[in-house]
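The structures considered in this document are given below.
Each reported figure results from applying straightforward, stated rules to the coordinates on display, with no laboratory input. This is a predicted model, so every value here is computed, not measured. Cβ atoms are built from the backbone, for glycine too; each structure is taken alone.
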Structure I
Amino acid sequence: MNNRRELPNSPYLAAVSGRTPSHLPVWFMRQAGRSLPEYRELRAQHKMLDSCFNADLVTEITLQPVRRHRVDAAILFSDIVVPLRAAGIDLDIVPDVGPVIASPIRTLADVSAVKPLEPHQVAPVTDAVKNLVRDLGEVPLIGFAGAPFTLASYLIEGGPSRNHEHTKAMMLGAPEAWAALMTALTDVTVEFLRLQVEAGVDAIQMFDSWAGALSLADYRAHVLPYSAQVFARMADAGVPMTHFGIGTAELLGAMSEALGSGPSRMVGVDWRTSLVDAAGRVGPDRALQGNLDPAVLMAGWEAVERRAREVVADGRAAVAAGVTGHVFNLGHGVLPTTDPGVLTDLVALVHSL
């Protein structure tokens, strides 16, 4: 499966692998679009999911923040529901709402709607990866997928949810259906990541956006085994792997455990937890990614600079406490109303530090 480029001068890959980078690397979740006027111009002409299945648009949108901000890594423009849509699930991404599922999955019989992902179904995605590997030069490309639990929550709830009541009802009250659904989604996630690696991505990240809705006990019993399967089955890919979730302070140790043993493993940390505290929870042989609050970017440059310096100092302290490296990022995605100029200046600041 290993189709890894040799990028010896990449600060991002150095930091993830425990080597000393030439400067502190920085990239932003949801950097491929959202706040960029050039992205909005393209998106005005194309629906979100249509864009995700157009290799030329995926390539262009992925490159836009690299050109503008000079970040140290690109992340593939996509969405976590892309493999579900590709495999035949009737869904759409509704503006200001998110993914909406036409027929939610609530029973064991419903699980049969989740079909295996076939390579040709995401050919535009893999074509875009090949384009990007050619066009990015020395900048590494991060591929990604949604974690089985977060995908399951969307499918069961029918869309975004505050309480995840239907998801927890299946998880706790219908264990056979839950196991079948999570097994099917684990296979979809692994295949989507595998195809990206074969096409040439240099690293992967798995987003478990809704895992923070769970207690540690429920996460360990009902989610961790499937997330661990994803990383175990991707271990032979030979690329760095990152695990990230929102509101997951109590889960960081378990999420680190899911990554398995081996080099170049990283845990993403949201803004609610200091990197030093996170270092104590994830254990040794892990790098950390994070974790400036995205809302700080609205507070004026003085506040941005102060908080960014605090995150950098926190990252240095975390490395001193035993983690293998630090990649500067936001604690979640770029907010749509963010001034792109602030992001560009933030990258320059972090590099200067």
Structure II
Amino acid sequence: MRAGFIEKPMKAYFINDAPEPQLERDTDVKIQVRATGICGSEVHAYHGKHPWRVPPVVSGHEFSGVVVETGSAVTTCRPGDRVTAEPQYGCGHCYLCQSGRYNLCPEKKILGASGWSGSFGEYVVLPQQCIVPLPDAVSFAEGALIEPLAVGMHAVRAHHVQETTKVAVIGCGTIGLGVVLSAACFHPAALFGIDVIDFNLEKARSMGAVAAFNSTRDDVVKEIMERTDGKGVDITFLAFGNDACVRQAAEITRPGGTISEIAIMGKDIKASFDLIQVKELHVDGSNMYVRSDYEAVLAEIAAGNMKPSGFITKRFPITQFGEALEFTDKRPEPVVKTLLEF
């Protein structure tokens, strides 16, 4: 099959003869990929720095496509259906899976890693519980964005953002903009974007932020305090992680408020325990999503409340996989999401 292949660190290219995944269980579903996004985790794999996306690998996990084959026990979809899918599943037996929190299962399998051929290949095979129908109103390109958007929706829904909530998002890359779009669906009292790249801040404004601040120029704490009557925001979503961002989150969050940590951070990042203690801040982690988050995103897109098309800043055919990955890595121009198309 056609595929984008990462052979080893810093060597990636298109191939015509990748092994095509086959149905192995009667509950498996085979999908022909139509569109797939490049995630930062795959850029880390390209550099040989991802813990489980390890070259040589056909990676990829943000995608949409068409069902082409199903196992004999599949009842939820059939060939010809337009779909996307959760690129994960748990063991199904542990207490986390049994309680619906399979996103935290220690035995969780992730598409495009650990021997599970991913969506940079023309075909993928997933168990039927992963399959999510794609409404007719949602394009294949938009369907490939559901996965990163669901990361933001998971955090927003977990913290019950509503019309009285004042929200800040630190880091307005792909995940942070997904938080902005998701939070905007609940019409919060205030929604602020914070980043160091003006391109990202413009995107945040266009997606629902009432104000956006550049940390290299603006006095972010002063600006937010002036706009929140000196109190701070109720919740800060931390979608980029370094010491300065963690400190800033603690400074702009009101006493008794919440910091939702979504970013993947290094082990040496410092927490601002002085402010966390004095302000009685709640610091919560947020890890991926569950099916209801996928469905919530799809419902908002289909209803016209969430318009994710602004995410896609560059498109490449799969035959230009090497160029696409290098572009996403080196960023010669501003980019939120690079899309590969079959």
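Structure notes:
- Answer label among I, II for the case where FRET efficiency 1/(1 + (r/R0)^6) of positions 124 and 204 (r between Cβ atoms, R0 = 30 Å, to 0.05), calculated from the coordinates, equals 0.95: I
- If semi-axes √(5λ) of the Cα gyration tensor in Å is computed and equals 34, 21, 19, the structure in I, II: II
- Structure from which 3.7 was derived, distance in nm of label points 7 Å out along Cα→Cβ at positions 284 and 316, options I, II: II
- The greatest value of mean projected area of the Cα convex hull in nm², for residues 236-291 alone among structures I, II is that of II.
- Given 22 for relative contact order in percent (Cα under 8 Å, 6 or more apart), calculated: source structure among I, II: I
- When distance in nm of label points 7 Å out along Cα→Cβ at positions 100 and 132 is computed for each of I, II, the one that comes out at 1.6 is II.
- Of the structures I, II, the one that -14000 was derived from, the read-out being helix-only ellipticity at 222 nm (-39500 (n - 2.57) for each DSSP H run of 4 or more, over all residues; to 500): I
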